[in-house]
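Below are structures written as structure tokens.
Bear in mind these aren't lab numbers, they're just calculated from the coordinates by the rules spelled out. Please read all numbers here as calculations on a predicted model, not as lab measurements. Cβ atoms are built from the backbone, for glycine too; each structure is taken alone.
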Structure P
Amino acid sequence: MPSPLKLKTCAWCKLLWETRSVKARTCSPKCRAQLREKEHGATRGSEPRIYPADLVQRVRELYESGMTIREVQKEIGHGAKVQNVMFRHSIPTRAAAKRDQRGEKNANWLGDDAAYSALHRRVESERGKPQKCSACDTEDQALRYDWANLTGEYQNLNDYVRLCTSCHSAVDNRMRKRIGGQLSEHVRKGGDANVR
């Protein structure tokens, strides 16, 4: 049976926390590392590294200009770890903010080489989830609606129309008859601009 939870005070940040461990002195790995550095130095038997004042000032200016820690590290190069400089010289950090990862700013962006399903997700992301059919004008919330491509120009986000599943199937069936094969194969081969 596990040990009961005990309420302890963190030896570093002085917060109350619960633990089952008898030996634990800190509430987190970060507090543990800071306490260890205070008690034993950066590495046991050595003093914490002293950074030159001009390096500290440069790190401070670059970070306060809006650069991320990773960008500051690239700017100053090797020789000093920016996180350590900021910690030891009490440079305040910003709260993490989500960056814009849409479109070409995304590391996985494939542009015109994106797969068939990715192109459809791109349309939904840009134009929203369809809520009605533009062919039969139904708005029944029990039905499923899709973005259907009109002419085979899958990269063009304005070349899609909202259709219910049955209308979408009918349009795709007409297209399959014209091209004589599966739509996904047609897209992989480059497609015909005026299939429908």
Structure Q
Amino acid sequence: MKIEEARRTYNLQIKSYHEKQLALAKQKKELEHKINTTPDGSNLFAKEAATLELTSQAVNTKLDEYKGYMEKLLEQWSATANMVSAEQQGDAMKEYAEDMGKIMEVARRIMKGGIVPAADEKKLMEFSMEMYQAAKNIGVMAKEKEEYDTLWQEEEEKVSEDPMEVADNAEAFAEGPDIVDVADTVAAATAQADMATE
């Protein structure tokens, strides 16, 4: 399962379990009020209180399981996005260093009186007009006029990946916990409470 798909799936689970958790907390509060305001309320509502407690524990356990998986999934997503971003930065730095070397070589060739392609001269001008003018002035005094080929080959258009998109489409580190509908968890806890109180 892709990370983005897993995130969506488990976010829905967390949301439904959280909503049920809030509803159970409200039920507990109402039951406590009934127990406190009814004579012998703790005996009368003991089964209901036990069922509610077991149901609440089951919902909380499953919610914690989903949250734990989601935290690990987000860590994986973040690590993947950061790795792609770091690779792109490394590539950009390498490309910049290569371009700087080429620009310096163009300046050196011009200073020696060489004839370089117009595109190479333009790149030197764009980098530093002062360096270009100094190279041209020094080059005028040179006696030899060697002709050079361009240092920049046809540059293909580089398409950089979006680190977040790469992270979204990465495979999840592990299969997540079973998807159990909150109603099924509540039903199982209620059945367990019924068996325990008989």
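When FRET efficiency 1/(1 + (r/R0)^6) of positions 65 and 153 (r between Cβ atoms, R0 = 35 Å, to 0.05) is compared over structures P, Q, which one is greatest?
Of structures P, Q, the maximum of FRET efficiency 1/(1 + (r/R0)^6) of positions 65 and 153 (r between Cβ atoms, R0 = 35 Å, to 0.05) occurs in P.
Once Cα Rg over 2.2 N^0.38 Å is calculated for all of P, Q, which comes out largest?
Q
Quick check for you: by relative contact order in percent (Cα under 8 Å, 6 or more apart), which of P, Q is greatest? Working shown, then result.
Details: P: 10; Q: 35.
Ranking P, Q on relative contact order in percent (Cα under 8 Å, 6 or more apart), first place is Q.
If helix-only ellipticity at 222 nm (-39500 (n - 2.57) for each DSSP H run of 4 or more, over all residues; to 500) computes to -26500, which of P, Q did it come from?
Details: P: -11000; Q: -26500.
Structure Q accounts for this read-out.
For FRET efficiency 1/(1 + (r/R0)^6) of positions 25 and 73 (r between Cβ atoms, R0 = 35 Å, to 0.05), which structure out of P, Q has the highest calculated value?
Largest value of FRET efficiency 1/(1 + (r/R0)^6) of positions 25 and 73 (r between Cβ atoms, R0 = 35 Å, to 0.05): Q.
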